[in-house]
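Got some structures for you, see below.
All of the numbers you see were taken from the coordinates with simple rules; none came from a lab. For clarity, every value in this text was computed on a predicted model and none was experimentally measured. Cβ atoms are built from the backbone, for glycine too; each structure is taken alone.
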Structure P
Amino acid sequence: MHRRTFLAALAAAPLLAAARTVRAQSPSKIKSVTRDATGTTLWMGLEHAPFAGTGYHDDTVVVFVPSHYRNYEGEDVATLVHFHGHNTTADRALTGHQLREQLSDSKQNAILIVPQLAVMAADSSCGHIESSGGFAALIDEAISVTAHDGRSNLGETALPRSARRGTVCVSAHSGGYHAAGCSLRTGGIDVREVYLFDALYAEVDTFRDWVALRQGETLHHRHKLVSYFTEGAQTEINNRALRSQLEHIGVLCEEEQQEGALSRHELSHAEAVFVRSGVWHSGVTWETNALRDCLFASALPRHLSSNWFAHKTGARPIERRR
């Protein structure tokens, strides 16, 4: 080696070593991982989390990938985003409302994202999600981190490194209604379906306008709303008002005065479904498999067979979780 070449290589060596060190020490956004028969759960710290660097200063976002999930060629990553209610955390909602189990049981080829909202507070604010494009930024970062940092933990359920956002559905319990409303108004995403679990405390106009925007379109292009409410609550008053407004403009609505009266066909094909639940406020999301049935009846992709559609007509059976 010529002396000049040798000296140039020698000078570059520390820079190369430093570059390798930076890559090696680049911090993962994965805080912790658990795995069981239903799938893999990843706790992340994300810069686009609702309260990252502001408000409650909690950057936690939980992502669950079901054990049946597979990335099929040409299929983008379908996502269910759940917004928890007041005086709880993402962890508590995940477990208490059996969100992972219900997604797993539905067999839909989608992942679950549960961002931390206000920590143990009676507060419906949602931080960065109230900003234009904040919801899209949250989902895209969660998918990217799952595809890269989480890849080694996912095995056959891994997302491709080039994973892109596909169909997005939103669910909300109780005080999570405001985050759901912001996601529709300024989120930067064409949310396909919304499931409210005793959550319509306000923003009736937001949900009405969102459903009406795609009124009469086909299953995979329309906006569909399913809203559960408890008897005698403010949510019942608001649901009745919303149903009246939607029916006035010709939206195909269905309503259950008693949970289970609608057929699975009706639950699947209506543009707006209103369900009076007979369970307590805290159990609306999970006790009668409400979220699972919303997912079964959804436009999310599913590649596994299910007998849920075996009896499409007649009152659907209500199956309680334990």
Structure Q
Amino acid sequence: MGQNHARVLFNIDSVHLAAVVDADKNQAERIAKKYNARWYTTYQELFEKEQLDAVTIAVPTKYHKTCTIAALERKIPVLLEKPIAATIEEAQEIIALARANNVPLMIGHIERFNPAVIELKKRLDSGELGEIYKIEVQRIGPFPERIADVGVTIDLSVHDIDIIHYVMNAPIERIYAETQQRLHISHEDSLIALITYQNGVLGVINVNYLSPTKTRQLSIFGKKGMFRVNYLTQELSFYENKSFALNDWSSVSEGDVRMINIQKKEPLQLEIEHFVRHFNDPSMLVSGEDGLHALQIAHSILQSARMKQVIHHG
């Protein structure tokens, strides 16, 4: 992911990519040469030798705390890849230091910058779907061998936990989940979670590393019909409830299907451009608290699966 950060930063006119860091010397040197930057193999050396306006951090989750704390101690604004940390305690420590030093901290929940999600949020806020009663997510695909330090819940489901929270803005009442471990050497690689919100909306999250095809899909059901987002193709579709359109709230029937025009753009580019524009402003779109919320729910999901019990919130 760090390679993609370097690529995007290099192509933003207002940014000078000063340096890159990678524990692999050959990798660091290769990327630095490609983007005309200096290179280091430790973040300690980077901070000793460079005068930086901001940093982006895209390392394995278990290193998030140490790298981010080092930047925040030097009062350098940070864009930190999701999840914010491996544990809730580490996330809280990161947020506390950012707040104490008054340093902007943004978490890379990239789906918030997906053009289809941006358009969906606008339409939901304007009431185009009416009363919402269910949200379903499918985020599945082949096993990524690069992910070894966390399971599918912390790695993937935080995307959808965050998006549901972003579009719903409703407290959670209870969670129940089941997980499986088939290929991952130490963590779960398949998850089904049922989340009940205090407003009565049901959230169903289906996430795994075990599918032979990659699917990234969000469906939101309401009285007026259904919105469906394809994260990968940045497509947003509306499936009309014809009965509602005919003022009959007592039934549901198939109506028109509309593809909504979306101006497509790389979500990572939009995310990093947002960070570059706002890193002097502590109120960026995805805060440390947003990252902590997603992580807390992910850990509750894991607790429910481990205990085979419903976890109550609020």
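Looking across P, Q, the calculation of FRET efficiency 1/(1 + (r/R0)^6) of positions 98 and 258 (r between Cβ atoms, R0 = 41 Å, to 0.05) that yields 0.45 traces back to Q. With respect to relative contact order in percent (Cα under 8 Å, 6 or more apart), the largest value across structures P, Q is given by Q. If volume of the Cα convex hull per residue in Å³ computes to 145, which of P, Q did it come from? The read-out was computed on structure Q. When distance in nm of label points 7 Å out along Cα→Cβ at positions 50 and 162 is worked out for each of P, Q, structure P gives the greatest result.
3.5 is what came out when distance in nm of label points 7 Å out along Cα→Cβ at positions 42 and 274 was calculated for one structure; which of P, Q is it? Structure Q accounts for this read-out.
If you work out mean count of other Cβ atoms within 10 Å over residues 66-73 for P, Q, which one comes out largest? All intermediate terms of the calculation are to be shown ahead of the outcome.
Details: P: 15.2; Q: 19.4.
Evaluating mean count of other Cβ atoms within 10 Å over residues 66-73 on every structure, the highest lands on Q.
Looking at structures P, Q, which one was semi-axes √(5λ) of the Cα gyration tensor in Å, for residues 90-153 alone calculated from, given that it came out as 29, 23, 12?
Q
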